[in-house]
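Visitor: Some structures are shown below for you to check.
Coordinate-derived values only; no laboratory data. None of the values given here were measured: they were computed from a predicted structure. Cβ atoms are built from the backbone, for glycine too; each structure is taken alone.
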Structure I
Amino acid sequence: MDSKKKNFIRSIFKYGRIEIRDVDGGQEPFLYSTKNHGPGYVDVKGGVGIDEFFEPALDLLADIIVQDQIPIDIVIGMMTGGALPGYRLKQHLQERLNKRIVYIYQRGARKEGGHAELDTGDRNNCHIQEGCYGLVVEELVNFAGTTTNGVLYERNVKKRIVDHAATILFYKNPVAIERLKENSITLHWVVALPEVLDLGFQEGYINQKQFDQYTAFLQNPKTWNESRGYEFFG
């Protein structure tokens, strides 16, 4: 792992972006947007006001996208957490690739009133053509449901070529990996949560109990939920 990546992981702990609860010791688990439960949460979107955390993350993500040579005409930020990272990534990529890249954002639900749009920024936009290459951006990917829904909407409704998505943090749990594979989505990320936990434990940011509980969840979130009496939603 290179030093830039290590320093970013350290910033997750330094700026209080991660919380791990002792669920087996009686603390309430986190409830994710998927309705599944888990012992930890990494508040990436809450770091948008901390330049020392946010800017290195997007610099690293831009490095990865350029290195992987992904064709991009349009960046789609997923509301709400992916909206600002998506815009900042667009700025980085536009400068590095020396080409116009359009930015839009996709809502979680259709707007009421107006044009009732789901995507914002593409209406009457002469710089967006049908069949252009898009990149969906999130701040983190846990179960990959939002990412998959976003990609499928761009493909099926907007008729864009969207085979890639990008995120700052990937939980890398087996449910997400399988969901992305089933929908032919290649995900690009700055750090995976197992890497964060490994370095955090090695350098004393988290203890053995915190490491074990979060790792057990990542290895099998279905079993982790059901063994504690929670319904699992996949």
Structure II
Amino acid sequence: MSTWRAITLMFRVPRRGRGFWFSLAIDLIWPLLAVFTRLRFRGTLPKDRGVLLASNHLSFADPVTVTAFTLAAGRIPRYLAKASLWRTPVVGKVLKGGGHIPVERNTAQARDAYLGAVRAVQKGECVMFFPEAGFSDDGDHWPSRRVKNGVARVALETGAPVIPVVNWGTHLLLPATAKFPRLLPRKTVDIVAGEPVDLSDLAGTDRASIEEATKRIMHAVTELLATLRGEEPPAR
């Protein structure tokens, strides 16, 4: 989309429920994103129920671009993020005000994040997961083989649809090893949402069902990314 269209879109996306600090961060970053990138959004999200999004992860820019896409699709994303960020000045205010979910990794409180995600979905929220729990470790930027199963667990617990979402181009805008974004030349960033992953035949939250659901979700993400890139995904 054009720079002007991207900027004007900012005034039409949902505002209620974003919280002051999260909303302020969006209002400050969105114009920069519109000016320094070519945004291309495709796909839709359910608007009338709780929904889970599962995305690949290439860059620290991904939450910014996914937030823009999700807002443009009429939803406000709620993220799971490591709890230490809540204790960081400014960032902590953004996360708390935006209704995001802290994750106490490797502690007895880690389950609280799962329960928080379940409650958010049951309230009709849009909850965002990066199942890789870090940037892709694949040299060609395909999704990692090792992933977390949180999104599958929440999906099977709540029955909420899981929408695969893919980013492409953020790794050029802000490479994983870079300290600052590479704004010029202007980068193209694609974000595409696919069809819900079919988990209808999986009952319960036993280990086998969770593993199968996780496999299907990541397969959907990989296939969607392959279509976007116009390439064959790696054999796995």
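Visitor: For which of the structures I, II does the calculation of distance in nm of label points 7 Å out along Cα→Cβ at positions 49 and 73 return 3.9?
Guide: Comparing all candidates, it corresponds to I.
Visitor: Which of I, II yields 4.6 for distance in nm of label points 7 Å out along Cα→Cβ at positions 153 and 185, as computed? Please list the in-between numbers first.
Guide: Values: I: 1.2; II: 4.6.
Computing distance in nm of label points 7 Å out along Cα→Cβ at positions 153 and 185 on every structure in I, II gives 4.6 only for II.
Visitor: Give the label, chosen from I, II, of the structure having the highest value of relative contact order in percent (Cα under 8 Å, 6 or more apart).
Guide: II
Visitor: For FRET efficiency 1/(1 + (r/R0)^6) of positions 65 and 129 (r between Cβ atoms, R0 = 25 Å, to 0.05), which of I, II scores largest?
Guide: Checked I, II; max of FRET efficiency 1/(1 + (r/R0)^6) of positions 65 and 129 (r between Cβ atoms, R0 = 25 Å, to 0.05) sits with II.
Visitor: A value of 4.4 was derived for distance in nm of label points 7 Å out along Cα→Cβ at positions 177 and 201; which structure in I, II was it taken from?
Guide: II
Visitor: One of I, II was used to compute mean count of other Cβ atoms within 10 Å over residues 25-32, and the result was 12.4. Which label is that?
Guide: I
Visitor: To which of I, II does the computed value 3.1 (distance in nm of label points 7 Å out along Cα→Cβ at positions 97 and 145) belong? Before the final figure, lay out each step's value.
Guide: Working: I: 3.1; II: 4.4.
Comparing all candidates, it corresponds to I.
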